[in-house]
Structure P
Amino acid sequence: MADRKILAGHAVRRLRRSSGLTQVALADALDVSPSYLNLIEKNQRPLSAALMLRLAERFDFDPRQLGGDAPGGGMEGLRRRLGDPLFADISIDRAEIEEWLAAAPGGVEAFARAFDRMIEGGHGPAESAESLTVAFVRREIERWRNHFPDLDAQAEALADELRLGSGDLYGALAERLRQRHQLAIRILPSDVMPDHVRRLDLHARQLQLSEMLDGSSRTFHAAWQIADMEAKDEIDALVAGAAFTDRHAQRLFRRHLTAYFAAAVMMPYARFLRACEASGYDLMLLQRRFGAGFEQVAHRLTTLQRVGARGIPFFMIRIDRAGQSSKRYVGASAAPLVEQDGRCPLWAVHAAFDRPGEIMPQLVELEDGERWFTLNRTAMGQAAALQGGKAMFAIALGVRADYARSLLYARGLDLDRGDAQLVGLGCGACTRPSCAQRSAPPRGRPLRLNDRERGLSPFDFAKE
């Protein structure tokens, strides 16, 4: 980050105002002149690494969240919106977006709100890849950066209480359900529960789980049931705060929050973060230590944004063999790889299906030169053997290359200048020429057809 030019006047100005400081007072605290601070707030001077360090030390300012605090979500938020098919015939490069952000932050925010309102109102393009209900919920999750501190704190306290009574978390959860809620856990054969993995039978006072669930999934569902009953007030408050008008969005968000609490009981924040940092984010060690599955650990890694104790800002995406995503968590990463609906076939998340269970590290570079380090692996559905089917997904975890240096999987790699796979954000949004893997021309670029020659790609297009 120290080598990148960062214009973050909006974030500095918001921080100053929320702290009740004048420009003179903040300039004095940062050891700069008021005139220089004024230029920074007007985006006429970049935020230096030294100033970011002082802000972090004195105001708990997190430089990794600069993009999310920017008008319209900053560069990545604007790129995501401008990648909509509505703007397919308009070519807008990164430099133009930077100039727009610097010159008219208010106009950028107004555009972003109007665009989002249009989508929410159902006036977006018919090609939208996800339903409005799911889009509403995703937007609310990302507004929180997938970190809900009140739920984390309550789950951590519960985990500590359970650990004092037993070293077996599943047994402790089962006992709590029995004693406090008069619910017994019953494991049922798959032919009795052919279409479900969990069922709450209040008449029989049973939490019924399928025998096809593995140990980590049984623990998760037991914790899920406790979350549904003991964290109800906190979850209700978060759902009410989202102000959804769609009742399906309310229920989907509630389901996410309940699962969040359950995962936080299995992987309590402070203990989990210490284990991450001590092991270099060794995914297999984390699975064993916390009795969790790979997907559960991957999801938990996107939530580590506690003030004063932040982890590496991971993103996570889960896809099927057809490339369709069923989970996408940007967290604090501001990752365009997750925000965009399109994905590049050269990204190793697609190749993970050919090597089940193996973690495949890959350093990738986007068109703007930004590098990301990704970890790609398959994960089985939690009840993969039901009805003889095998539900398999591929999961990609990723961080900016700047933050990957402490990862076990990146040791020995030159993250700045080493070989990286050049990828795009799907063929429709990628303008890399001569890509043999290209399956469609980029949107907004006219085709150039020449019968006398044939390039690597079947689609030759105008460069501008």
Structure Q
Amino acid sequence: MSDWRSSPTAEATLASVESVARAFADAGHELYLVGGVVRDLLLGSAINDLDFTTSARPEQTRALVSPLATALWTQGERFGTIGATVDGRPLEITTFRAESYDEDSRKPIVSFGDDLVTDLSRRDFTINAMAIDATSRELADPYGGAADLDARLLRTPLDPEISFTDDPLRMMRAARFIPRFGLEADDALSGAVVELGHRLEIVSAERVHDEFERLLAVDAPRLGFEFLESTTLLGEVMPELDRMRWPEAVRRGSALDPASDPSPDASSHAAAEAVSDELPVSRRALVRRAALVAAMGDQGEAWLRRLRYSTANRTTTAKVAAAAVDISGGGAADARALRRLAHSVGAETIVDVLDTAAVIGAPDDLVAAARATLDELRAVEDLSDFAPPLDGAEVIELLSLDPGPAVGDAMRRLLEHRIENGPFDAEEARRFLTADQD
């Protein structure tokens, strides 16, 4: 690994926090950049949030940062964290910790520490257990995180049984870090997950949901899903899925991964090749999630509910999964079917349905034909607009109706006419509604 200090990103990052570093040094306190920002500096990656750890207590941190900040957040002060915006950059500064965890929950029992090494020992992985002195710019790496980055190895600073007993969510985080950084879990870490995977049950569904969504959003998540399968953690995350289908879950969760060979079956591979490969992160996650839900059959929606997905997210995922299953089973994917789909799931989401259908095994010629038809439709009509050219009042006047169910029935007939035949104007709508009266 080249000297990180020589990179323009490192120089710019450290220069941007000089005023904060000077304030803490002048007050006699240690201040270190810590965690992900250090890892990313060593990797030469882009830097986003800035996290610091310090020997200063929270009230001292607040006093030192306040004169420099244009905004200050103290909601986390009782846990040791002060947030601020300094010179246009958001940052968080947390007092050294020596926390432990309640074994019956994952909530930390926070106690403040007095040394950096103890603080770093409580971090999740060695690659996140490094710090850079904000004043001297020296790297502190007591647990070998830099060497592990070079070796592409995932380890915990402490014994992994201690780390995962303290915070079982770290096992899920391992599944995300492995593919994100191209790492291999060391044997002790994998063995600890096999032994302690059941402790994931004490973690809130919301936290498991968040980590799983982050895994789905990784560019190429296959290694993470293989880790979940090999350690049997997949059964804790998806108890609704029969173990015989775990290999299929790995394949579907890895969809849109160009390095992934989804199946030895040639037709399945061809279908996957037809999938869009440059989707935005949120849409990649939707396709992968919908493909997994489709694998669970009737239990798919129960899984979404158990992991506390929002109503909107559950509805969209379930609709995409159901439509993809219908197409892959030979359902129609002609103009009328695509219009109906657009009305049901939204114009932009049709592509996600077709991508999901490809992932779960729809014939590739059918998916290709549906994509071509979709392109033709989009060239001549707006698939996001299914509003009828007549409103309720106009229908009442045209058909001499009283307000009531008959009006709703007429509006539904107009919608069905739009789906069957495409867009039409008000004059055609009048002819269509009055045809039966002639």
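All of the numbers you see were taken from the coordinates with simple rules; none came from a lab. If you're wondering where the values come from, they're calculated on a predicted model, not measured in any experiment. Cβ atoms are built from the backbone, for glycine too; each structure is taken alone.
Matching task: 9 is the computed value of relative contact order in percent (Cα under 8 Å, 6 or more apart). Pick the structure from P, Q. Corresponding structure: Q.
For the set P, Q, ranking by FRET efficiency 1/(1 + (r/R0)^6) of positions 227 and 339 (r between Cβ atoms, R0 = 35 Å, to 0.05) places P highest. For the read-out percent of Cα pairs over 36 Å apart, a value of 44 was computed from one structure; give its label from P, Q. Answer for the origin of the read-out: Q. With distance in nm of label points 7 Å out along Cα→Cβ at positions 147 and 371 computed over the structures P, Q, the top value is the one for Q, the highest of the group. Could you tell me which structure in P, Q was used to calculate helix-only ellipticity at 222 nm (-39500 (n - 2.57) for each DSSP H run of 4 or more, over all residues; to 500) as -15500? Of the options listed, only Q reproduces it. Computing distance in nm of label points 7 Å out along Cα→Cβ at positions 59 and 307 gives 1.4 for which of P, Q? Of the options listed, only P reproduces it.
Could you figure out which one of P, Q the value 61, 37, 24 for Cα extents along the principal axes in Å, for residues 75-218 alone was computed from? Going label by label, the one that fits is P. Thinking of P, Q, which structure, once distance in nm of label points 7 Å out along Cα→Cβ at positions 291 and 315 is computed, gives back 3.4? Value 3.4 for distance in nm of label points 7 Å out along Cα→Cβ at positions 291 and 315 corresponds to P out of P, Q. Consider the structures P, Q: one of them gives 1.6 for distance in nm of label points 7 Å out along Cα→Cβ at positions 179 and 211 as calculated from the coordinates. Say which. That value comes from structure Q.
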